[in-house]
Structure I
Amino acid sequence: MKRRTPSAEEETSESEVQLAIPVEGGAGPEGPEVELIEAESLGSDRYRLLRPPFLAYGLSRDDVVRASSPGGEAPLRLEGVERKSGRRTLRAALDPGVTVEDRSLVPHLQRLRALGCELAALPPSVLAVDAPEEVDLGAVVEELSRAGGENLLVFEWVDPRRS
């Protein structure tokens, strides 16, 4: 499971950039207005997202987006989505006191992986569930609902559309 999000200061490969993706309404009173997401440059101001968002809505890993430079050292700014990848993203907020290593949560995470999902964590309490197109989204929601029923997390749709 991916456990960290590289900071804006960390180096990326020559074809890898960071995109500033707006966070609707910010991420709370003291949260960021944008989320930095790593992306691969495809040329002609087009970029492929390399991970699912933790805070932004309407995007999934491998989506191809258009972005432009605001100038200077600032990260590229999202202008729009050119092509959806077919992947879907859900976000889970872990209940207070629950961690991704919690022995009550681990079986749920294992079942999500067995369904074909990839998981990315933003410590201490956010989990992005990346569901490829072929994954049964109903089964994913069922598993997240079971975990929610055990007071381990709450979840929401980030990007349920395939296209």
Structure II
Amino acid sequence: MPSLYELDEQLKTIDFILTSNEDPETEEILENAKIALEQDIENKMESILKYKADCDAQVNAIKNEIARLQKKASSLNKKSDFLKNLCYDYLVSNGIQKADYGTWTVSIAKKPASVVLTDDAEALLPDCYCMISKVPNKTAIKAAMTDGELFVQVGDKKITLATLEQGTTIRIK
């Protein structure tokens, strides 16, 4: 069966011929061909939509499997952390700094120093010790736009900062 693009081109060709045709017999043949072609297009669209639904179902199945595997990995990670802490607690409680257990060697090591802020520190810290990030608020920008654009005046120049763009989409129900 021809592709949707080919069927569409054939339909456009028939429509073009119909607009310039004056022979009633040819017109009847072309109208019948157009009806058959429209049916082929409808069947092709239905097949495409069925295939799309199958792809969507596969995506959902893969996402569900990913979620299941992530839960399993998280569970194993928690179990691994618990076992590591169990070993750490044993070594610390018995005052052991380093020990060999079969093929494994375990030791207590110091971590690099880290900064711990007090509760009031954030409000009192000077700016030089803070990171400040600037994130555009697109909702506020959209509300401030006039005629679909946001300008800033720099001297005698008008500089466009943002514009509204509206695309199209297809809804399949």
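Could you figure out which one of I, II the value 0.00 for FRET efficiency 1/(1 + (r/R0)^6) of positions 49 and 97 (r between Cβ atoms, R0 = 30 Å, to 0.05) was computed from? Computing FRET efficiency 1/(1 + (r/R0)^6) of positions 49 and 97 (r between Cβ atoms, R0 = 30 Å, to 0.05) on every structure in I, II gives 0.00 only for II. Among candidates I, II, the computation of helix-only ellipticity at 222 nm (-39500 (n - 2.57) for each DSSP H run of 4 or more, over all residues; to 500) that gave -4500 used structure I. Thinking of I, II, which structure, once distance in nm of label points 7 Å out along Cα→Cβ at positions 33 and 105 is computed, gives back 3.1? Going label by label, the one that fits is I. 1.00 is what came out when FRET efficiency 1/(1 + (r/R0)^6) of positions 121 and 145 (r between Cβ atoms, R0 = 41 Å, to 0.05) was calculated for one structure; which of I, II is it? This figure was derived from I. Relative contact order in percent (Cα under 8 Å, 6 or more apart) was computed and gave 22; which structure, I, II, did it come from? For relative contact order in percent (Cα under 8 Å, 6 or more apart), the value 22 is produced by structure I. With respect to FRET efficiency 1/(1 + (r/R0)^6) of positions 57 and 81 (r between Cβ atoms, R0 = 30 Å, to 0.05), the largest value across structures I, II is given by I. In this comparison of I, II, the computed figure 10.9 for Kirkwood radius over Cα pairs in Å, for residues 113-152 alone is attributed to I. Suppose semi-axes √(5λ) of the Cα gyration tensor in Å works out to 66, 37, 12; of I, II, which structure was it derived from? Derived from the structure labelled II.
Any read-out appearing in this document is the output of simple, stated calculations on the displayed coordinates, not a laboratory observation. As the structure is a prediction and not an experimental result, all values here were calculated from the model. Cβ atoms are built from the backbone, for glycine too; each structure is taken alone.
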